[in-house]
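Next up: the structures, one after another.
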Structure 1
Amino acid sequence: MDEARGAQQRLFVAVPLPEALAGFVREAQDLLPPAPGLRLMGPQQFHVTLAFIGEVEAAKAEAARAVVESVPAGMGGEGVFERFLLLPSPRKTRVVALELSDGEGSFKRLYEWVMSGLERAGVMQREKRPFRPHLTIARLRNPGMVQPRSESGRARYAIESVCLYRSELTPRGAVYTVLAKKDLVNEVEA
């Protein structure tokens, strides 16, 4: 076996942000006050994570690719950005996100399809905490209080595709590479 095929890869499955929402997310980021250690995510990092797989070898990476490629094309849909989400809490924030309301269950259905496939393929087991769709827009190096100047407003988030990403950690943040992509039909428009 050659070294490249045996190398570990840090992987996750996510729904990328539709290009039309990039301006909305930048406006939300502009509502965040300056804070020590606050790092804004860049446009290439905007996505809603369905499954963080972590470090896996080539066989599990190929199994994860197969799961993503098997998602039915009709599993599109949409959610709605509702407000800021400060994780794990407003007083000890490490992650600033935009929370998605999933009233139609589109993100939840896609999450269940992907997670069930990854579990059946032996790639990973789901986390004990419930799935909560959100888009991370900033991170804090040290936990602290973040008070956005106002709420983010509302915007519809169409599920246009689902991707398997490789994440490479660098001193300037993570760099994501799409390894597999499945285009989905937005059921609202279909």
Structure 2
Amino acid sequence: MPRETRDQVDQPGAILHIVCRGNNQQKIFRHIRDYKKFLNILGEVKKEFPFYLYSYNLLPNHYHLEIEVRDVSISKIMHRINTLYAIYFKHRYYHTGHLFQDRFYASLIGRESYFWEVGRYIDLNAVRAGLVKKPEDYRWSSYSVYCNKFYDGKLIDRDRFLGYHGDKDLERARVAYLEFVEEGLKEKKKPKWLKSQKFV
């Protein structure tokens, strides 16, 4: 990979689509408590190394995140998240060897280009994987945060995400995002922008 691309990914203010997979496609979430533990770790690391989190989807053998980096590099953030979770997983299941495939994959996202499209793609991942028929039925996705009119803002930075839409009325923007996700359910092919994403 070109070094300048890696440097861009690690720059403060970068908005990124993160994908992390289990080694050899193995499950990294085996039980409800595993999903809960990962989300707890995500929240802990967010306090330790502040960043903005807009979307997540945890599937049995991989996960997606949409993150905006602040002062700490994404490499440091992801190393912390994956290290803490790997330690938990190895102790719980007496697992040996690598839990994750490589380190993680990251692709830069532009605010003005497909910022919401990445959020929608992430929120619809469980549907595309055949785990549920509707995104709101999947427990381990950020979509439920956008479905609820009232939200405490603890893990997902919902208002900031909705604010990028350009509508000052955040409730109207929230409804617009739900409609946008619903439209995505009708698409049978992978989005065109996905093919142009360059992961490093």
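Here, each number is a calculation from the coordinates, and none is a lab measurement. Here the structure is a predicted model, which is why all the values come from computation and not from measurement. Cβ atoms are built from the backbone, for glycine too; each structure is taken alone.
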If you work out distance in nm of label points 7 Å out along Cα→Cβ at positions 105 and 121 for 1, 2, which one comes out largest? 1
Of structures 1, 2, which gives 17.4 when mean count of other Cβ atoms within 10 Å over residues 49-56 is computed from the coordinates? 1
Out of 1, 2, choose the structure whose coordinates give Rg and Dmax of the Cα atoms in Å equal to 16.3, 50 when calculated. 2
Quick check on the output: -13000 is helix-only ellipticity at 222 nm (-39500 (n - 2.57) for each DSSP H run of 4 or more, over all residues; to 500), derived from one of 1, 2. Which one produced it? 2
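Given structures 1, 2, which gives the highest value for relative contact order in percent (Cα under 8 Å, 6 or more apart)?
Max of relative contact order in percent (Cα under 8 Å, 6 or more apart): 1.
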Comparison of 1, 2 by FRET efficiency 1/(1 + (r/R0)^6) of positions 57 and 153 (r between Cβ atoms, R0 = 30 Å, to 0.05) - largest value held by: 2
Taking distance in nm of label points 7 Å out along Cα→Cβ at positions 33 and 169 as the quantity of interest, name the structure among 1, 2 where it is greatest. 2
